[in-house]
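What follows draws every value from the coordinates through simple rules; no lab data is involved. Everything quoted here is computed from the prediction, not taken from an experiment. Cβ atoms are built from the backbone, for glycine too; each structure is taken alone.
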Structure I
Amino acid sequence: MKKFILRDRDLSLYSKILIVCLWIALSRIIDNEIILPTVTSTINGLGKIISNPEFLNILGYSILRSLFGFIISLSIAIVMGVLSRFSKFIYNLMVPVVKFLSSTPTIAIIILALIWLSNEIVPLFVGFIMVFPILYETVLKSILNIDNKILEMARVYNVNKIDVLKEIYLPSIFIGLSNILSSAMGINLKMVIAGEVLSQPKYAIGTNLQIQKIYLNTPGVFAWIIIILAIGKFFEYIMKGLVLCIRSKRYISPMEN
């Protein structure tokens, strides 16, 4: 297993090196900073962005919007998923809602949000709308996949409902969510930044991306993309660490054995 993991890491590293080499080669061939900036100009742009006194505010507000929107989405998804399991009315009510949210174009949601909400709330709302259907369907599927024999056994032995929720439903939900949390958080981050690009809050990565675009500062755009990728990677490590931490406390061990 370790050999396979090391091999995957090596391949990942080689692919990243190949991408950078292609970037260097293409930037020299094209020789136009507006179309494709060089690695050097991008690094210089990155340095200017980081040295900006307002950089931490810009970074912090975007991260907070992303995290806050994701936590709200996750909380509501868990609550509605559990309620849908026990209530036919709520289940049938959520079917068209989830289909509508899943099929509506992102730009349409952003435009509506711009009409309804303040500039500061728009990115958070967009992130919530895009991620909620994914989280809700995962929660509901995890609950519906619970073996009925386990639930029947709990009824036969008159297990307390709180214990059933704690020992059967929540571990199952956690197992289902642990497989998609990183990707869902990545999607949420991208949607929040997309909302920021159009809503233009004072402190936001999306706002600064739009400013770089207006001034045709492509190295600046590339620099912000690198920062966004770094944030996404940071979120990924946080989610993996959280999952490992909960598993180490044997939170889901009854379900795995």
Structure II
Amino acid sequence: MASERLQKLIARAGLASRRGAEELIADGRVSVNGRRAELGASADPAVDRIEVDGHPLPTASRAVHLAIHKPPGYLSSAHDERGRRSVVGLVDAGGERLWPAGRLDVESEGLMILTNDGDWANRVVHPRYGNEREYAALVSPPPMRAILQQLRDGVTLEDGPARLLAARFALPPPEIERERSEEGAWLSVRIGEGRKREVRRLFAAVDARIERLVRTRIGPLRITGLRSGQWRQLRPVEVAALAGEPRRR
């Protein structure tokens, strides 16, 4: 087997995402043939002894790809040092270690993808593969149509220009449980990048507050059929589509 980047080998083994593997290497937790590995290093698992935290790199496990409707109050990370609830704890993965391909902040809800397939996860979240995100947002006070146009045209956030690809008044899908006391108006909004808390920050920039934010779509994958806390395995055609692979006829 030819040498490959360490982060790719670690992700394929199911220990972390590609980004998480880079963090493991940067923290000095990865060694090759007894020597601390550096970012950008390559190795051949057929001839090199690769260890993470002193343990040999496991062989690649079976690929797992799940969709889940994250409830509010759950962390998107695989684990938390403070013992807070993680969305990963809601699924039975048969002993496989999973992590999210793209995250939601703790108070947000909706569609997430969990996997142990690092290379595939990298394709899902990379902007190059065009997996737009769509959300149902309860906004208060209800924004004027001119405000929505301003968000479509673009505003400047602390990390640069940002905009909504689409925004319209629309009730959320039936998978989202409504509250009697809710205030504001429901909108359907769509973004392309998915920067950290981007939708919330966009509305805050025009003095509108998001009371609830529920992701309803990631690329071709929709929340259809998943109530809060429910999950299912992705079908092979969904796995391929999320990775940007052409549909087979």
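Hey, P(r) over Cα pairs in 5 Å bins from 0, in percent, for residues 12-67 alone derived from one of I, II reads 4, 17, 15, 15, 15, 17, 14, 3, 0; which structure?
Considering all the candidates, the number was obtained from I.
For the read-out mean projected area of the Cα convex hull in nm², a value of 17.7 was computed from one structure; give its label from I, II.
Values: I: 17.7; II: 15.7.
Clearly, the read-out refers to I.
If you rank structures I, II by mean projected area of the Cα convex hull in nm², for residues 124-227 alone, which sits at the top with the largest value?
Sorting by mean projected area of the Cα convex hull in nm², for residues 124-227 alone in descending order puts I first.
Given 1.1 as the derived value for distance in nm of label points 7 Å out along Cα→Cβ at positions 196 and 212, which of the supplied structures I, II does it correspond to?
Computing distance in nm of label points 7 Å out along Cα→Cβ at positions 196 and 212 on every structure in I, II gives 1.1 only for I.
When helix-only ellipticity at 222 nm (-39500 (n - 2.57) for each DSSP H run of 4 or more, over all residues; to 500) is computed for each of I, II, which one produces -27000?
For helix-only ellipticity at 222 nm (-39500 (n - 2.57) for each DSSP H run of 4 or more, over all residues; to 500), the value -27000 is produced by structure I.
One of I, II was used to compute relative contact order in percent (Cα under 8 Å, 6 or more apart), and the result was 21. Which label is that? Display every interim value, and only then the final one.
Numbers: I: 26; II: 21.
Source structure: II.
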